[in-house]
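**Student:** The data blocks that follow each hold one structure.
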Structure I
Amino acid sequence: MISAESEIQVDTPEVRVTRWRLAPGSATGHHIHEMDYVIVPVTSGEMTIVAPGGERSKAQLGAGKSYFRKAGVEHDVLNESADEIVFLEVELKP
């Protein structure tokens, strides 16, 4: 599995905004979110979420349809589709 591309666009004492690009067959790598965050999909698509125990689930993204998660989420995010997935991750610093 190839690594997803990330680019930090904003990093202030209050917030960090990262653009993620997941080419087909790429993954973010296993990680834990240490801050509350908002995902803002730039493209529509389907991501595969892999939990720490290996359980897999699908997440549908709609372009411009944001969602919020609390700190502590632990997972890997894979693009098993044929299309690139792009989203912004907005981390809210304490």
Structure II
Amino acid sequence: MVFVKGNIVDINPPTFLAYTTIDPHSTIDDISENYLTVTYELTTENGQTLLTITQGDYAKVAEGEKRYKEAFNNGEGWNPILVQIKDLVEMP
């Protein structure tokens, strides 16, 4: 489990959520300029629900390249999280 620090910056239930995030255990200065913004957006496409997730602009934060490589997670990226989200929403 990963713990992060941040704030909700925009929410439009039930289709949109945006929040900022930073690793509270990193050596990066805990200032707003170093927080990444993550968004979740639900849309309907061909009768199905599509989840689109974006994660920040690494070029604009301290240690951006290092943080991107960590998030890339050896090619896994968001896959482990997406599996958990899928399992959650498909629960009977």
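**Student:** Taking relative contact order in percent (Cα under 8 Å, 6 or more apart) for each of I, II, which is largest?
**Tutor:** I
**Student:** Moving to a separate point now. Supply the structure label, taken from I, II, corresponding to distance in nm of label points 7 Å out along Cα→Cβ at positions 23 and 47 with the calculated value 1.9.
**Tutor:** The value was obtained from structure I.
**Student:** When you work out distance in nm of label points 7 Å out along Cα→Cβ at positions 15 and 79 for each of the structures I, II, which one comes out largest?
**Tutor:** Structure II comes out on top.
**Student:** Determine which structure produced the value 3, 11, 19, 24, 20, 13, 7, 3, 1, 0 for P(r) over Cα pairs in 5 Å bins from 0, in percent, calculated from the coordinates; the candidates are I, II.
**Tutor:** It was calculated from structure II.
**Student:** Sticking with this one: Can you spot which of I, II the value -6500 was calculated from, given it is helix-only ellipticity at 222 nm (-39500 (n - 2.57) for each DSSP H run of 4 or more, over all residues; to 500)?
**Tutor:** II
Readers should treat all values here as calculations from the given coordinates under stated rules, not as data from a laboratory. Computed from a prediction, not measured in an experiment: that's the story for all the values here. Cβ atoms are built from the backbone, for glycine too; each structure is taken alone.
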